[in-house]
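Presented below are the structures under discussion, each in the form of structure tokens.
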Structure 1
Amino acid sequence: MEGATNALLVWSLVRQEGLGVIGVPGVENGPAKELVARLPLQPVYLYADPHDRRAQVLERWAAPFREQGFPVRLLEPLDPAGRTDANEYAHRYGGQALLERLVELGVGGD
């Protein structure tokens with residue numbers, strides 16, 4: 001997930017389901033191959049905030065997971081009409097609404 005504080009917020013909502021979250025500080029960074037190699041093989045959900053490089057960022061982030069055989073799901077924006085990140089979405093609609101939107105997007109559905 002793009003943004004460390006976004007990741008922390010989302011983790012606080014999904015941890016009860018046994019899901020983990022990796023925060024990526026900005027679009028120029030990505031998950032380290034060494035980290036990916038140590039993770040249990042399970043579906044990976046990737047989320048980047050809406051911006052003009054979003055598709056390229058998600059594909060770059062997905063590459064090390066796909067190389068290790070992870071099923072990768074690229075999530076749609078929380079708010080397709082705007083540039084809303086997870087923190088802004090929760091502030092505007094509430095944490096429960098954010099969790100419901102993530103489930104709507106397919107998180108945890110595998």
Structure 2
Amino acid sequence: KATQQQSELQIRSRQAQERADRLEQQVAEAKWEAERAQTEGTRLQRELEAEQAARAELEEQVTEAKELLIKTEGDERSAREALDVATAKRAELECRTSAASSDAEGARAAVRQTEQ
């Protein structure tokens with residue numbers, strides 16, 4: 001009976017050792033998975049930070065482009081207004097030139113008449 005108990009204890013001991021070995025293997029695999037997940041998490045965090053920085057840069061560029069567009073539109077309005085003023089001034093000067101030419105022609109005609 002003692003031999004049978006000893007055999008049973010050896011079997012139980014071997015089974016317990018096998019379970020312990022399996023558990024150690026599972027713990028090692030879990031540690032490896034945790035390290036891999038940590039590495040992946042760190043990599044993803046770096047990628048996220050890079051994407052956020054790129055997005056912030058793009059948003060800044062969009063803001064600058066909008067500001068430039070507003071300034072350019074203002075400059076365009078000012079240029080159009082200056083062109084309108086210059087066009088009106090030119091028309092006025094052309095009228096005055098035409099009137100002066102007519103006056104000069106009339107004066108020349110009067111001089112010719114008095115000379116005859």
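Every number in this text was worked out from the coordinates using simple rules, so none of it is lab data. All of these numbers come straight from a predicted model, not from anything done at the bench. Cβ atoms are built from the backbone, for glycine too; each structure is taken alone.
General observations
- Read-out helix-only ellipticity at 222 nm (-39500 (n - 2.57) for each DSSP H run of 4 or more, over all residues; to 500), computed value -38000, structure in 1, 2: 2
- Of the structures 1, 2, the one that 10.0 was derived from, the read-out being mean count of other Cβ atoms within 10 Å over residues 69-76: 2
- Which entry (1, 2) yields the derived value 4.0 for distance in nm of label points 7 Å out along Cα→Cβ at positions 53 and 77: 2
- Origin of the derived value 10.0 (mean count of other Cβ atoms within 10 Å over residues 61-68; candidates 1, 2): 2
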